[in-house]
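Nothing in this text is a laboratory measurement; each read-out follows from the coordinates by a stated rule. What you are looking at is a predicted structure, and each value in this text was computed from that prediction instead of being measured. Cβ atoms are built from the backbone, for glycine too; each structure is taken alone.
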Structure P
Amino acid sequence: MNSETQPGSANLNTQADVAHEGTTQLPQVQEPRNPGTALDLDWVSSVQINTSAIERRAKTLPGRRSVKKEYQAAWLLKAISLIDLTTLSGDDTKGRVRRLCAKARQPLSAEIVKRLGVEPITTGAVCVYHEMIETAVKALKGSGIPVAAVSTGFPAGLSPFHLRVAEIEESVKAGAAEIDIVISRRHVLTGNWQALYDEMRTFRQACGNAHVKAILATGELGTLRNVVRASLVCMMAGADFIKTSTGKESVNATLPVSLVMIRAIRDYFDRTGFRVGYKPAGGISKAKDAVTYLTLIKDELGTRWLQPDLFRFGASSLLGDIERQLEHFATGRYSAAHRHAIG
């Protein structure tokens, strides 16, 4: 497509191969899960962070790459395929969850898909509380979209330990293919790495074949060094993903936190040969922010991590803004936000 091509006439299957590859269905697991390793306290204690350098790098990220026109559209299509479409509200109903699942199955209107010239895509997963797993599983039957459930006393993680383990087991029995657990922040804040390792190891075992995402609640860990150390310990204990936040903290996903977590993932891969996924969650609601995160992943970890088995966005409102941007690309007009409501 050249610069004179009209909006909506591009076949995005031919554009930005890295962004388009593998956008349909999930999970596309292509390699062994991270089995974990023995706890290496020397590695954990040796971690040092140059906070000012990390913050400087993070500030430059939004302006470092300019992605326009069909390439931006291709990246946004990729972003849709990586969203864990989420509802975690006290007033969730079965009807809301069914509507969310319908949106996960068809995140873009048939008209926009046709105008863009792409195959239909789905979101990466649907994420709900335990009570809504059965409803989500039924609504997603045959779609290939997994159900993720938050667990272990989400969001605080302060219920009795045996109940947290039992909650995981019950969610797996109910049909959850992925479990988003919350760690005990006190283990990080007191430097009790053995306790964190043992906790995470037990959670991993309780998940069985379900993939486990370890939520660090980074906004409550105090320092970037604590974030990196917690990331390493959770990966050593067998986490399939490390995730920034529950979305309920006052500070959720940020670029500095993402940068240090991503580099911890890279270091772990370099030492062990096992790839661990990354999930930023909370506060990512704009299409331009999604592109920033995707370019960060590509720069730091490479193209392999731009697949649903290794990267997800935890989001509820991000999809709506991406829809608006894609509709603008396809038609030249912005639609009203209320036309893209979810749930």
Structure Q
Amino acid sequence: MGPDRVGKAVVGPTRHTGGMAKHLGDRPRIGLLGTGPWAGRTHAPALAAHRGIEFSGVWGRRPEAAAALAEASGTRAYEDVDALFAASDAVALALPPDVQAPLAVRAAEAGCHVLLDKPVATTVAGARKVAEAVEAAGVASVVFCTLRFAEPTARWIEEQAAAGGWFLGEAHWLGSLYGTGSSSAYAASPWRREKGGLWDVGPHVLSVLLPVLGDVTEITAARGPADTHHLVLRHASGAGSTATLTLSAPPEAAEAALTLYGTGGKAVLPGWDGAVGAFGAAVDALVGAARSGEPDACDARFGLRLTEILTEAETKAEGATSPEA
């Protein structure tokens, strides 16, 4: 494998075969780990509104925040995360990635199916431990990449993957989280401040490109202004793609867009409306995978692949800007 190749490519999802996994009843019990803005605005409302599950409880690193979110959501708070695992058939995680990863391992070891946030972890070792724990326990897993579950983007991705014949993909996700005048509640997130758009919005772009163009086989990466990263990717299908990722764009320039070019002409990713409905669809996907034993395409193994690609891109970008480069 040459120096520009992405290492340790992960083969497709692995069928889970039971193991220690909990059996799902008619209304699976799903708990929530996390109490931040993402949990409060997306995960908790979606779980509370989902008619097919029982929202079994909330755990957070700040007990008072867990109590407030649980009360607002009509469920109970847990101060002991293992007690929430015991009271749940599955858990959703809305935590910083490197806090999420070890707790996801513990949840899987307790037999709980896991609905993970992206990125699963910001280290390959951390993401691999999650994937291995999921497989060892025989639990189902889903990584909540919003565009893979939102409508109409999920349908569009399936249609373009089936159409094939793609030559190039162009993507840019210009977030303004740290742009002048931003008042976003997510701006206070330490991990986003440290890792930037590559790790926060990069998984969204890759979650569209990979199922349509194939796995990434080569990466070139460079830094731009502030946290911006520019990626040039080669895919297993032979197609190429580019992606520009940032959280520091001026609010006036904020935009998320992805276009494909190929034998059928041009296809533009449609817009989508919020994340609550998409998260409900991710819950359905997790329940379906747990009951059927068939892994979801966006499972922990896919989450590991995303972390591998992002790690390689980060390393390449740092090398491109170092004095020795």
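Computing FRET efficiency 1/(1 + (r/R0)^6) of positions 62 and 102 (r between Cβ atoms, R0 = 35 Å, to 0.05) across structures P, Q gives 0.60 for structure P. Tell me which structure, out of P, Q, gives 1.12 once Cα Rg over 2.2 N^0.38 Å, for residues 198-253 alone is calculated. Working through the options, I get structure P.
On distance in nm of label points 7 Å out along Cα→Cβ at positions 206 and 278, which of the structures labelled P, Q is highest?
Structure P gives the largest value of distance in nm of label points 7 Å out along Cα→Cβ at positions 206 and 278 among P, Q.
By the measure mean count of other Cβ atoms within 10 Å over residues 86-93, tell me the structure among P, Q with the highest figure. List each step's numbers first, then the result.
Numbers: P: 14.6; Q: 24.0.
Greatest value across P, Q: structure Q.
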